[in-house]
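> Listed after this line are the structures, all set down as structure tokens.
Computed from the coordinates by the stated procedures, all read-outs in this text should not be read as laboratory data. None of these values were measured; they are calculated from a predicted model.
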Structure P
Amino acid sequence: MTSARKSCSLSIRQAVLSAAFAGVLAASSAGDAAAASSQWQDVGGGQVRLVAIKDPAQGTLSGVVEVRLDKGWKTYWRSPGSSGIAPEFDFSGSKATEVDRVRFPAPMRMKAGESIFYGYKDTVAFPFYGLAGIGETELRLDLLIGICEEICIPATASLAITSDELNVSDPKAQMQIMLAETFLPQAPADDLRITDFKQHGNRLELKIHSVAVETALHAVVWPRDSEWVSDPVKAERQEDGSFLTVFHLPEGVDVPDAATGAWSFALLLEDAADGQIKKVYEDRINTNSE
């Protein structure tokens, strides 16, 4: 997308969220949930921090990993390409908390040197969700992230929010999480959906129904309990009007069978003229869809 479109979209989303700000303030002052943020940590080319909400009544935890990149720096989406580094989020050092899902916002099509990849610039926030125990808790994250200017380098950070900090209400942190969720990929509608997903040895076939004609369609698939993520592969239109994307599993990759329903997908609709992303859709693969 162009920077003008991005700025317009951001302004609209911020306006919508500001209308809900009063409700967030009321909820936080009533003590229903508490939010906190860690200190910013420099990673060379940017800064990162951890923002979290603990809801003791529901026993849940949610938050974002916020990355604020310096001008001219970029970072990667979940599918980083052959030479990139996808973000890795390790919450295993936490105490009495468990994070079971981290989501990626819709990426942009970007360039670093001669390489084309999908990623982010400026500020990006990755929402996460999990459970929080009763009593003393600590949320701890060990982060690995690739950041790029002309060349790309791995960067690490260790971030933490203590139990005392989680128990202090912070409406600004709550708004940060709400804003981040508006940039997540959409769930596909009836005019763009997965109709079949099959596996033949190391070959995966994803069949897509789409009414979009003047766009290029790329697909990415990944098992939900595996570190492997496919490269974005262009979907080819078939004689019946559907689109077919073929993925090839690398040697030695252990993944569940396609029929198990343990897979997720992302569809990237790109402008056929300039290649910029128009929309991103993401969901679990339902092999029973028609």
Structure Q
Amino acid sequence: MTRPTTEQATPGQVLFLGADGRVGRMLRQVLACPPQDLRPFAKRPLVWQSRRPQSGPDDLCWSPGDPPPAGLHPHTIVALWGVTAGDGAALAQNTSLALAALDLAHRTGARRVLHLSSAAVYGAPPAPVSETSVPLPSTAYGAAKLAMEHAIADWHAQTRTGPRSTVLRLGNVAGADALFANLSGPLTLDRFAGGQGPSRSYIAPCDLARVIARLASGPLAQMPALLNVAGPFPVAMSDIARAAGVAMFWRDAPPAALAQMHLVTEALHALGLRLPDSASPARLVAQWRTYVPAPALIRRARG
């Protein structure tokens, strides 16, 4: 029997795969002490998967290829896991991990799977890009994420009665990109031919949690297959550095430097998600300071 696509999500279990990665740690911090609008979602049974044993009651130690854990019946799976660097074999794990999430969903009866992709699939676009823009990845990472997206589509074409998937093409995640990793000291930014520095579409940790909560809770029929995830406007990296109080220096941009990555987010707005904090340098910095765990805590959690 085909599941009705108009089904509203019941407040069932949500499983986060790859909870010990940078994005997973931030989301866990957000949902441990959520803003008021996220409290209903945070009260759902949330399970945080990693491959190493953790000590919390909501932690799950599990690896792809192992049998599904007994008693695991998630309503929604959020596949945070992925590989951002390495050779071709390492980056190809993005595809195998996405397929592992789909297989786990199929075997445990999950209705929804949210997959984290990246704006890197668009390459180096000279203008803002929407979900209908042709992907032209210019990096090995972008190509690997696009291959992952194709594998997800192929899986659904071959599996007619499985879960429904949404691929999230994320802008830069505040607290998880190279800029925020270097805000502890003086910062050197590229200056391009027009005199401007780099700008990006960003997503704040709380806003990413809002997107996940919306897609995990709304009717299945409203789940898009593909969604750009970012604030309503791009942000200059120099404005983020100023908001953080970091000294800046400039250099001429090398030929391969990316001046802008701006995502069109009209489809996100149609879901009722405008996410103004993700377009505010001050709010991006404030959330980074609030939700990025201190290095000592990360080391302790990893054992």
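> Here semi-axes √(5λ) of the Cα gyration tensor in Å, for residues 153-280 alone was calculated and came to 33, 16, 12; which of the structures P, Q was it taken from? Intermediate values should be presented prior to the final figure.
Working: P: 34, 21, 14; Q: 33, 16, 12.
It was calculated from structure Q.
> Quick check on the output: -4000 is helix-only ellipticity at 222 nm (-39500 (n - 2.57) for each DSSP H run of 4 or more, over all residues; to 500), derived from one of P, Q. Which one produced it? Don't jump to the answer; show the numbers that get you there.
Details: P: -4000; Q: -9500.
This value belongs to structure P.
> Identify which of structures P, Q gives the largest calculated value of percent of Cα pairs over 32 Å apart.
Numbers: P: 30; Q: 24.
The maximum falls on structure P.
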